[in-house]
Structure P
Amino acid sequence: MTESSSEPWGQWSHQTSPADYDQRWRHIESAGGNPHGEADFVCLHGPRSVLDAGCGTGRVAIELARRGLDVVGTDLDGGMLAMARTKAPELIWVHADLSELDLTTRFDAVVLAGNVIPYVAAERRRAAVLACARHLAPDGRLIAGFQLQSGWPSVADYDMWCDSAGLAWEARYSTWDRGPHSEAASYAVSVHRRR
């Protein structure tokens, strides 16, 4: 991933502080919404261990750990990761470029929640998917959700990267609460399984 402001991540990170990002989820919860849709979705697949790739301030990882899963979070953004470490110092937080991630641990699931793949620099997206696939245990699942918009990866792009990483398509939804996917959907939640 690059820090350049011309990339989607660079643009977003220059406009959003870690505190502002966290506040967004607190506001959803205080308004009666569910800020843990991604964790709910991941738990439906029954993993015991999860890598939260692109973990940001740790919202998903911390919730998964609260539910009893073994969790590791990784992110390139040092400010986001510092906030995650402050909120949950007992968890393992790894500062790394996703496309170069090389941990010794393998996981039942790797989750890419919230536009992680589109925020990876375009020339590194395939490498990021390959790195995530390398961190899956046998039969492990790669679970990713991202917006579908012009200039961002399509589901066809993402499926191609997953296929080249040895992952088989399993399911796709338009929301984290498993709304049916259609060609008109503006969001995709994709599940691929290690062959």
Structure Q
Amino acid sequence: MNLKVKEIFYSLQGEGGRQGEVSIFVRLSGCNLKCDFCDTDFSGGETMELSQILSVIRQHPCRWIIWTGGEPALQLTDEAVTFFKREGYRQAIESNGYFPLPDLLDYTTVSPKGKPDYAKAVNPSVDEVRLPINKGDAIPGFERLPKAKYYFLSPVFRDDALATKENINYCVEQIMQKPDWRLSMQIHKLINIE
């Protein structure tokens, strides 16, 4: 089995419920969306066999893989997840929720874009929902989202520092009014690591 991989890197998880945990990120190529705030180059990449990916990730002492993209659910299958489980890796995914997620993952994050209702129908239960938020965005009720352990509002970071600050302030205001939400900051951007 092959996957088209944009990059593999070792870093801290910068956001969400596993924030601060060391992980091996496997960024898969391609996405079904074109979000105006996306900060990721997921085009191109190299087709790799699972054994080649394993050879790269074995260079790191960590046993957590985060499948990310683009949209990793365009490629990732139970077969691939099983392969890495047999090698002793725990696995998480960061998905926009448009596609069903493999069943054997250890931690699932869905980050619906635009109208979030689609994600609940496709993936009714996940570990966390993380919504990218710009100032003025409507905050959906939990009934419109997959059932999750954690619900995060994540301010969109822009090239314009003032716009980023406004997004952060807006998220904080919303959480103060709707305290079942949590704030997820992109600490990897704040401390300038990959």
Suppose you compute distance in nm of label points 7 Å out along Cα→Cβ at positions 74 and 106 for every structure in P, Q: which one lands on 2.7? Q
If P(r) over Cα pairs in 10 Å bins from 0, in percent is computed and equals 9, 38, 41, 11, 0, the structure in P, Q: P
I have 23.8 for mean count of other Cβ atoms within 10 Å over residues 66-73, calculated from one of the structures P, Q. Which structure is it? Q
Which one of P, Q has helix-only ellipticity at 222 nm (-39500 (n - 2.57) for each DSSP H run of 4 or more, over all residues; to 500), as calculated from the coordinates, equal to -6500? Q
If you rank structures P, Q by mean count of other Cβ atoms within 10 Å over residues 42-49, the highest one is P
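Laboratory data are not the source of any read-out in this text; all were calculated from the coordinates shown. A quick note: this is a predicted structure, and the numbers were derived from the prediction, not measured. Cβ atoms are built from the backbone, for glycine too; each structure is taken alone.
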